[in-house]
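Next come the structures, one after another.
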Structure 1
Amino acid sequence: METERSTRKRLTEEQCKTFASEVKQGSSLKQALVKAGVSPAQAKKGKRAITGPLRKALIAELGADYETVMQFGRTIDPLQMRHAVLGGLARGIAQGSDKGAQILKLAGGLRELNMYTPDSQVGVIVLGNLPKIDQDLLPPGVALDDVKE
């Protein structure tokens, strides 16, 4: 029995433009994908469902906005970004809200910021044998027999 491979339906240029237009107007990715003719199951994937033609259409639609965002990304330095993340987290705590917490977490985890990695590692690694302990180096009242090697 021979099975037929299903061919994936390609989106037309018009569908890609519809998607880009919907995103620019503020629709969620899922809503924009469904309006462009993508199945709800595929649209549920969000960013993973955005293929090359959809991405190109989105960049073309955003135009100057896309270039502005790219230019902003090139000009902001890590210290400014670090302050923005800390300020956003502090504002969220003060307001008792977690709006934007996910994006702040992502920004803080960027390689340039690395805010969630400890500055020092805990623990001691000894390579080789420890030197013999001299009785003169011990505090008064502690005998060499009390110290384990």
Structure 2
Amino acid sequence: MTTVMQITQNEQYREELINLRETRLKEMQIRLGAIEHEITRINDAYVSGIFSMDEFAIMKKDRVRELEEIEINLAALKAKEDKLITSLGQDRIERYKAVFEEYKNENTTEERKNELLSSIIDKIIYTRPNARKGNGFAIEIKYK
């Protein structure tokens, strides 16, 4: 049986991977924008007569190839990130299940129950919007 600690470690590892992938995605998107700008400048230079047809074709071909490679890598990276996010959600579900299974166990001490709940709950917000009238309250639970 997988423990709460193991599931939490898996989640942390996946979150770090997602953050690294997001950084890489941003870098690739910036490079993509730069290449698109270079292609525009190459087109403008050709129209202005700075490049010959051969020079234009070579320069544009190189940029277009790089552009296509980055787009392919971006798509692959986004697909991997989507898969990681899905598996991260599954890990959270498994962690919550493990917490509640241990919580329900009759041998679990009150102190351990508190630790278990603290491991999945970030904070609980209790509000009484109609405090003067004496009716109603709201409880909002923020999970980790």
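Which one of 1, 2 has relative contact order in percent (Cα under 8 Å, 6 or more apart), as calculated from the coordinates, equal to 14? Label of the originating structure: 1. Upon calculation of P(r) over Cα pairs in 10 Å bins from 0, in percent from the atomic coordinates, which of the structures 1, 2 produces 9, 20, 20, 17, 10, 9, 6, 7, 2? So the calculation was done on 1.
Work out the source of 17.4 here, i.e. which of 1, 2 gives that when mean count of other Cβ atoms within 10 Å over residues 33-40 is computed. Label of the originating structure: 1. FRET efficiency 1/(1 + (r/R0)^6) of positions 49 and 81 (r between Cβ atoms, R0 = 25 Å, to 0.05) was computed and gave 0.05; which structure, 1, 2, did it come from? Attributed to the structure labelled 2. A value of 2.3 for distance in nm of label points 7 Å out along Cα→Cβ at positions 73 and 89, calculated from one of 1, 2, originates in structure 1. Hey, helix-only ellipticity at 222 nm (-39500 (n - 2.57) for each DSSP H run of 4 or more, over all residues; to 500) derived from one of 1, 2 reads -27000; which structure? Among 1, 2, the structure yielding -27000 for helix-only ellipticity at 222 nm (-39500 (n - 2.57) for each DSSP H run of 4 or more, over all residues; to 500) is 2.
Every read-out reported here was derived from the displayed coordinates using simple, explicitly stated rules and does not represent laboratory data. Treat the numbers as computed from the prediction; the structure is a model and nothing was measured. Cβ atoms are built from the backbone, for glycine too; each structure is taken alone.
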